[in-house]
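Take a look at the structures below.
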Structure I
Amino acid sequence: MSENTILNKKSLDFLEEYLNNAAPTGYESKGQEIWMDYLKPYVDEFITDAYGTAVGVINPKAKYKVVIEGHSDEIAWYVNYITSNGLIHVIRNGGSDHIIAPSKKVNIHTKKGIVKGVFGWPAIHTRNKGKEEDTPKIENITIDVGCDTKEEVLALGVHVGCVITYPDTFEILNGNKFVCRALDNRMGGFMIAEVARLLKEKNIELPFGLYVTNSVQEEIGLRGAEMITQTIKPNVAIVTDVCHDTSTPMIKKEEEGDTKIGLGPVISYAPAIQHNVRELIIDAAEKKNIPFQRHASSRATGTDTDAFAYSNGGVPSALISLPLRYMHTTVEMVHREDVENVIKLIFESVQKIKKGDDFNYFKKGSYTI
């Protein structure tokens with residue numbers, strides 16, 4: 001499988017449409033529709049739940065069940081308070097960063113449609129004469145929609161509880177860097193969909209059911225994964241999310257580890273990572289010459305891996321991460337080769353699970369160091 005056979009034009013068109021669509025936590029439905037429409041030719045059936053998690057199933061009647069998973073939501077804001085002179089105060093929906101908000105354009109989602117606004121900020125000339133004590137805080141950032149009164153704002157359809165997203169769209173930088181908001185973790189949903197596509201196009205039959213799972217509400221506590229794992233009751237789960245590129249300024253490698261875009265997928269070590277699943281993935285990488293990096297988490301991985309691993313009496317789970325720069329900003333950046341290699345690694349890993357006996361192997365709970 002050469003580098004150039006992974007992502008084709010149809011794949012990239014899907015990725016662009018999928019990324020450009022807003023899908024904040026709790027409002028993922030349109031993005032899930034786009035994802036399911038793309039995945040439809042490659043799976044046998046779909047499962048959805050009441051909160052919007054979507055699962056494409058290959059070989060649904062099989063006894064054993066393997067999950068490959070990403071999450072579909074993006075960080076956002078909520079309207080929290082409208083002042084008498086028409087300015088909007090916000091609270092977070094997920095881990096939105098107040099530091100980057102000033103001067104950003106926003107879309108406020110209302111029943112009347114999108115209302116445009118901007119996060120305003122005082123000019124440098126007026127801020128304490130060059131001293132920078134007045135930094136952005138959740139209490140002092142506000143959105144201006146061009147209204148002079150609260151009544152005008154309400155007339156636009158904006159009210160407390162309206163969700164707010166950034167409009168930044170997909171682009172390719174320097175030929176091989178994908179840049180957009182919400183790469184965390186729309187890229188995960190994209191990559192697992194590409195795995196399903198490759199399995200179908202290469203006529204690969206699996207001796208188990210493969211549950212291609214795009215979970216909701218990860219950004220506020222892994223909630224979608226917590227729900228859907230109880231529905232699927234998988235035997236094994238391979239989760240994909242993003243992790244930090246620690247080569248950029250102001251990040252301490254001594255604390256965050258040493259991972260970088262362009263050097264391959266990142267395989268995690270953590271209490272929630274089941275050793276046999278991880279070693280199967282590493283073996284697949286080594287046998288297929290797929291470059292990879294390693295990362296350790298002292299407690300939780302902070303990803304849906306934790307939700308799957310600690311469900312249903314314990315599900316053997318592992319995490320393959322895509323290194324990413326500038327997480328939870330509107331200019332998140334990943335390397336195309338890493339995207340292709342994560343797809344390859346999941347694709348090769350699921351094929352290494354050959355027969356039902358393998359699932360008994362995964363259940364072994366005694367390990368040597």
Structure II
Amino acid sequence: MKENRMNRRQFVQTAAMAAAGATVGAAVIEQAAGAQEAAPGATRTRSYNANMEYRRLGRTGLMVSAVSIGGHWKQMPFADGSEDFKKNRREVMAACLDHGINYADACCAGEVLVYAEALGKNRDKIYFGFDWQGGRSPEIAGSLDKMKQQLDQGLREAKLEYVDLWRVTMREQTTRNTAKEIDTVMAALEWAKRTGKARFTGISTHHRPWIADAAAKYPQLEVIVTPYSAGSKEKPVGSMFEALRNHDVGFIGIKPFASGSVFKSGGRPDSATLQEDNDRARLALRYVLCCDVLSCAIPGLITVDQVKNAAAAVKERRQFDVAETERFDALVAEMWAKLPENYQWLRHWEWV
């Protein structure tokens with residue numbers, strides 16, 4: 001069943017009415033734009049497929065596919081912007097929709113434009129989360145006007161009326177953003193939601209210690225985009241997940257394949273180890289989906305076959321048998337050993 005379609009004018013009108021008379025918290029969320037869209041049952045979510053699992057994206061109420069799609073299409077065999085590249089992105093996006101994948105995440109202007117074009121007339125069949133230039137630049141993050149301008153530019157160039165999730169990309173270690181920059185980003189997120197340019201808001205960061213405090217401090221953080229890989233585990237005490245649970249923050253997990261380190265080939269689609277790599281991908285996804293806080297994992301899928309393989313992982317049982325446990329443990333040990341130099345920081349995400 002399709003959701004009711006809503007343009008940005010309707011979104012703003014509904015949001016304005018909610019802001020005028022609703023109480024803060026659950027009532028605002030319930031009365032905000034797209035109340036029917038924001039908290040549907042799984043069968044009413046976008047591009048519902050009975051073979052896909054859907055999870056609640058925190059207090060946004062959106063039901064997103066447990067495996068979704070991110071950007072960073074590493075090992076892509078085609079040059080960015082080429083006709084073969086564009087054709088690949090259209091085919092992969094169509095396959096995602098066919099298999100019930102209903103969230104796409106883009107973390108920079110280039111990815112936004114690629115996915116917007118690939119979606120085309122199917123824009124209303126998927127939840128779109130993006131950032132344009134992000135909060136990494138002090139010049140942008142330190143200016144509310146420039147934060148607003150970047151969202152307006154992104155919507156205009158991508159030909160979108162609104163974005164489902166504006167998830168501003170902060171510096172990897174968020175505390176390297178100044179206090180002013182962080183406050184400015186939060187003000188921009190609040191503005192975007194109030195004006196109906198973003199239905200929901202959040203940030204992307206690799207800084208786990210900051211996330212726990214920020215989830216309590218900033219109501220604008222409805223969603224956090226941050227790593228959760230095949231080798232990640234919840235800390236028995238003091239886990240970031242406690243704050244996400246307590247404040248009902250949606251959690252989108254990046255790097256499920258640890259930047260391709262889980263694969264024999266690094267993730268090349270034409271590799272002689274393709275079957276082994278597919279098996280490893282499903283093992284990794286089965287593992288990360290055991291995390292009860294995770295709303296969705298967003299691997300950078302680059303072929304239709306990879307989409308099919310990821311969707312197949314959702315249908316497989318989550319618990320490993322003895323042989324699978326041995327294989328997975330060996331896979332994770334190899335993964336940590338193979339991390340490239342620029343991804344050594346991911347080791348800090350073994351215990352989350």
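Laboratory data are not the source of any read-out in this text; all were calculated from the coordinates shown. Quantities reported herein were computed from a predicted structural model and do not represent experimental measurements. Cβ atoms are built from the backbone, for glycine too; each structure is taken alone.
A few remarks follow.
- Which entry (I, II) yields the derived value 26.9 for mean count of other Cβ atoms within 10 Å over residues 234-241: I
- Structure responsible for 28.5, with mean count of other Cβ atoms within 10 Å over residues 66-73 calculated and labels I, II on offer: I
- Among I, II, which structure scores highest (criterion: distance in nm of label points 7 Å out along Cα→Cβ at positions 186 and 298): I
- Structure from which -12500 was derived, helix-only ellipticity at 222 nm (-39500 (n - 2.57) for each DSSP H run of 4 or more, over all residues; to 500), options I, II: II
- Among I, II, which structure scores highest (criterion: relative contact order in percent (Cα under 8 Å, 6 or more apart)): I
- For 38, 22, 19 (semi-axes √(5λ) of the Cα gyration tensor in Å, calculated) the corresponding structure among I, II: I
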